[in-house]
Structure 1
Amino acid sequence: MLKIKPRYYRWHVDPGVAWSEANTSYDTLDWEIPLGKAAIIALDTWAFHYLKETQGRINDITENKIVPLLERCRDSGLEIIHAPGVQVAVEHPQWVKMVGEGELEWPVYDPEWPPNDFIKSKGDFTKYEHPFEPRQAWLEKRRKERCFHPLLEPKEGESVVANGEELHRYCKKKGILFLFYVGFNTNHCIILNDYGTTHMHNRGYKVTLVRDCTTGMESFETVETLDQTRAAVLHLEMTQRFSVAADEMMEGLAAV
């Protein structure tokens, strides 16, 4: 069993307490999860980020938080599933190949609506295109060179999935119900990707973020306080998902 106390944000208050935002608070649950029913998802653990500060935090978190946690998972027998996105997954020898080529593209658009020109900001819709950035071509080139962070390469026997449908099919095959997430970026890929916390929660899985094994992309207003990261974690805790700290996770695995 994995013994863990997942944290969530409680919108409710006790009887007799004024029901106001100021009186709401965090709470925790007591879970004992069979190891075979759980997996840790290493999401978008890439080697490169174009934002200097984000890259620095990623390197620090990877080395000091994620690597020790994954080693404990391996020692304890908790399955590790790597979700690096289609481009990286399909080139990896441990890709599980549970989706066909026609199922890799995401999101899937209705061919009739919205019109393709609108989606691509062409023709009459050119004026609605996102502003051109001079360094975008350089960024797209780097994105095509994506690879695993050198400290987070999948170990022998660990599975690699390309998208949310493949993660779902793999979990169904293995009987996995509880998903624990580490990786980047908290306020984008962790929340929004089809193999991330929102879509897998909507599929019915119990989703928990290891909150100190992730970081978001901050703005000039939040880089010192990490408010974007903190808000993304809180958003999950406020919407029927959970979080734990890496040390708590490791202690829960040590009790196995």
Structure 2
Amino acid sequence: MLQYPKFDPIAIQIGPVAVHWYGLMYLVGFALVWILGRWRIQHGKSKLTVADLEDLIFYCVLGVVIGGRLGYVLFYQPSQYLAHPQEIFYLWQGGMSFHGGLIGVITVLLLFARKKKYRFLEVGDFIAPLIPLGLAAGRLGNFINGELWGRPTTMPWGMVFPQTGDGIPRHPSQLYEMGLEGFALFAILWWFARKPRPVGQISAVFLMGYGVFRFLVEFTRAPDAFLGLLAGGLSMGQLLSLPMIVIGAIIFFLSGKSNRAPTP
């Protein structure tokens, strides 16, 4: 059994200005997207320019924040926010959804592609390999915050999270997600994108890979207390991940059969 480390939630404080670890992890995530994106452009892996990348990151920040918040509102606590709509804007109280953030990012990618006259999936193929390390940073932020802990376990690496107040060892599911949705998915996508692929296939591998990893990790992650387990004994995260796997598989299959030029 392991004890959860005592983290100071504030990473940096200068006078009255405090930077929390969770917010810092968001900055780290977008910085990694910028660094990896520049590398891909400089090595001829995309038709996009560095200026396109910087515009895209700005739009994706908006997509993540707005989509993530609205996704949480709609998928997880619609009745709560319907009764208190002003709380939708209380971002400091927490409540973000990855799947909502993904929808937000897809929306801004569509708008960006139309504005810049790129193919949508071409832009998706460029951005997909850049995302997992940002996700890893976000899951590390969850761990430091002591949130989104796992289900009870008797495994020797089970961790007691004082935030639960029950003293029961639990799966450090945030670290599982960091390893699978972050590092493992990054390795798969970076390897897969090293050669030209039919347009859409890199995006498809991201959707399938994230969906599968998230679906599996959810078996160790404690479901939201206000939702519990839903249809078929699955969590909301699992139900939202299943369409990702199906849509990714369809895109992969159709992209492979099409005659569209490959992504560089």
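When distance in nm of label points 7 Å out along Cα→Cβ at positions 126 and 150 is calculated for each of structures 1, 2, structure 1 comes out greatest. For distance in nm of label points 7 Å out along Cα→Cβ at positions 30 and 102, the highest value in the series 1, 2 is held by structure 1. Given that Cα Rg over 2.2 N^0.38 Å, for residues 86-141 alone, derived from a single structure, equals 1.38, which label among 1, 2 identifies that structure? Comparing all candidates, it corresponds to 2.
In this comparison of 1, 2, the computed figure 20 for relative contact order in percent (Cα under 8 Å, 6 or more apart) is attributed to 2. Computing helix-only ellipticity at 222 nm (-39500 (n - 2.57) for each DSSP H run of 4 or more, over all residues; to 500) gives -18500 for which of 1, 2? Source structure for this number: 2. If mean count of other Cβ atoms within 10 Å over residues 14-21 computes to 10.6, which of 1, 2 did it come from? Label of the source structure: 2. Taking distance in nm of label points 7 Å out along Cα→Cβ at positions 158 and 190 as the measure, the highest value among 1, 2 is held by 2. Out of 1, 2, which structure matches 13.0, 35 when Rg and Dmax of the Cα atoms in Å, for residues 46-93 alone is calculated? Only one of 1, 2 returns 13.0, 35 for Rg and Dmax of the Cα atoms in Å, for residues 46-93 alone, namely 1.
Read-outs: derived from the displayed coordinates by stated rules, not from any lab. These numbers were taken from a predicted model, which means no experiment stands behind them. Cβ atoms are built from the backbone, for glycine too; each structure is taken alone.
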